[in-house]
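What follows are several structures.
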Structure I
């Protein structure tokens with residue numbers, strides 16, 4: 001099966017790059033991927049693949065059965081959504097949707113899995129079933145949870161699942177994964193303080209000074225990691241937004257003030273501890289100053305915890321590719337992935353692959369996926385199928 005799986009994809013490269021750039025030019029936010037999902041479904045049907053649409057609202061699943069009988073089934077997952085970031089690449093295929101762009105490479109991930117689907121459909125020389133999972137809303141809008149709630153793994157049983165993500169700055173041909181905790185649980189938390197506002201010059205004594213509450217809260221947050229989290233556990237708490245009052249009325253003490261930010265960790269127990277301590281800090285400081293507080297920890301993702309057996313499969317699949325360099329014990333990363341929810345219900349592994357030095361960092365206006373890695377990423381997917389079902 002596919003002695004050198006990269007060869008055929010090199011011949012398809014111009015066509016697949018055109019698909020990627022078409023998706024890039026028409027980005028869609030999470031659970032709004034109507035055009036992208038329709039494109040994916042149309043291509044899968046064009047290649048004779050059974051297609052199910054609307055899984056988790058805008059998700060698409062293609063199913064390919066091998067020529068040879070086999071009891072096992074695996075899932076290969078790619079994400080389809082874009083980000084609310086204005087594009088500044090200047091590329092001829094740049095986003096045509098103001099304020100929205102593919103700044104994380106999901107257009108490339110979708111294209112690589114499409115290319116693999118085309119090859120598998122044309123030569124299904126494996127034993128078992130491959131489910132091609134095109135997931136919506138990876139970027140914080142709950143796409144993985146939506147697909148699972150819609151019966152993803154009941155309707156498309158998988159003995160193992162695999163995810164793949166590009167990594168800017170990592171050399172082309174490099175792959176990285178690890179057993180156990182690989183990516184962090186991610187919280188986009190918000191603390192909202194309320195109290196009687198008032199005139200900051202004439203009657204500050206009649207107000208609850210929410211700026212003082214917020215100042216103590218922000219400083220207090222930094223004690224949680226240092227004094228509540230065990231020293232050998234990783235945790236991060238950062239403030240990214242503060243809003244209160246009106247710049248045109250700086251003499252008015254606000255009646256509402258919001259502080260929000262992010263928290264990261266790898267341990268479920270630490271995740272609960274961070275939520276509890278941040279909430280206690282918000283409520284306690286508000287009460288101390290005659291105000292009230294609400295706190296929402298909003299964990300977008302769980303920690304991405306790879307399963308040992310599937311990491312070995314993924315590493316072997318990458319190592320089988322010509323010229324590939326595989327780090328199967330890469331350091332953990334405090335970025336997050338909602339593939340983590342799938343890994344809590346099925347064994348699997350998440351893999352990084354190098355995007356090369358060009359294209360900018362993820363989640364920035366200058367980012368662009370490297371079309372040159374499409375053949376390699378598609379070949380990786382075929383190699384995973386060979387390792388699992390060949």
Structure II
């Protein structure tokens with residue numbers, strides 16, 4: 001088949017993340033089976049408008065925020081391109097509206113619905129109300145009325161439940177959990193740090209819960225003044241400035257290290273040395289960072305929200321709490337100070353993580369696209 005992938009971000013985009021990594025893993029399996037893939041995505045400074053990477057034909061036009069959706073429709077309808085057998089419409093807040101103009105087979109691919117994340121946009125006040133109000137009002141309506149006859153692929157039961165609440169039939173939704181690439185996980189991980197180290201991993205942003213993570217560690221610091229806090233992940237200048245000011249305000253600057261964006265090898269080394277990963281995200285599609293942490297024998301303490309409750313087994317591979325920095329801090333301290341419980345969760349976490357392989361996940365996605 002000739003397959004067209006539509007997504008707001010693609011390979012090389014400075015803000016690409018877990019969703020783009022997952023997409024590449026699935027595409028590799030499809031290519032191995034003999035399918036050809038074109039990937040239409042947004043432009044970014046310094047990028048080529050067209051190029052071929054690992055046999056993927058990439059087309060970049062428009063901005064990730066809004067322009068890429070319109071650019072994709074114009075390109076598909078009026079520009080020269082191959083005839084496609086399947087078009088995959090990735091939905092990240094705004095979809096590509098393919099049911100309105102694509103007549104071939106379609107698959108909607110969604111990690112999570114946005115819901116409250118619309119209100120955490122980076123727009124300055126009062127303009128931040130625009131995506132907050134309109135996103136919240138129209139997201140469910142678009143899914144319900146534009147995509148109601150389109151099959152869906154998603155990554156968790158939480159997102160499946162959200163889609164069903166918005167009118168998508170249960171039998172039209174396929175759940176395929178994300179796999180994990182274990183090649184960079186240390187084969188013989190060294191010892192944990194000498195004093196408990198709490199780590200935040202992921203995009204350093206409001207919706208990923210960085211503010212709650214900082215507040216939680218400040219509460220931990222009051223009881224355990226020697227413990228350390230590591231922040232690992234990419235961010236922008238505004239959030240960097242916020243971090244610098246906030247750690248000083250909270251009195252935790254001497255115990256906090258901001259590693260920034262690191263390589264996969266470095267990421268897994270840091271996770272292996274950490275005692276606990278905290279994940280106070282507002283919502284996740286699946287929560288790949290939780291599985292990556294578990295692969296290193298590091299339990300997760302996170303909020304009991306969509307996605308995180310799918311990738312963290314409460315009381316088995318980690319601990320889930322209501323969305324509260326106080327509860328987050330309490331459970332981190334309790335877990336780290338209970339050596340027997342910690343050892344059990346650490347062992348369970350490793351076993352759980354290694355059940356999620358890309359071989360299994362991509363085999364399932366290949367079967368799905370071939371039977372649509």
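We did not get these values from a lab; they are worked out from the coordinates using the rules stated. Here the structure is a predicted model, which is why all the values come from computation and not from measurement. Cβ atoms are built from the backbone, for glycine too; each structure is taken alone.
For Rg/Rh (Cα atoms, Kirkwood Rh), for residues 82-161 alone, find whichever of I, II sits highest and give me its label.
Ranking I, II on Rg/Rh (Cα atoms, Kirkwood Rh), for residues 82-161 alone, first place is I.
Once distance in nm of label points 7 Å out along Cα→Cβ at positions 298 and 346 is calculated for all of I, II, which comes out largest?
Going through I, II one by one, distance in nm of label points 7 Å out along Cα→Cβ at positions 298 and 346 is largest in I.
Where does the value 1.8 come from, among I, II, when distance in nm of label points 7 Å out along Cα→Cβ at positions 90 and 122 is the thing being computed?
Comparing all candidates, it corresponds to II.
Given a value of 25 for relative contact order in percent (Cα under 8 Å, 6 or more apart), point me to the structure among I, II it was derived from.
Corresponding structure: I.
Rank structures I, II by distance in nm of label points 7 Å out along Cα→Cβ at positions 58 and 210 and report only the one at the top, that is, the highest.
Of structures I, II, the maximum of distance in nm of label points 7 Å out along Cα→Cβ at positions 58 and 210 occurs in I.
A value of 3.9 was derived for distance in nm of label points 7 Å out along Cα→Cβ at positions 74 and 266; which structure in I, II was it taken from?
Checking each candidate, the match is II.
Out of I, II, which one gives 36, 23, 20 for semi-axes √(5λ) of the Cα gyration tensor in Å as computed from the coordinates?
Source structure for this number: II.
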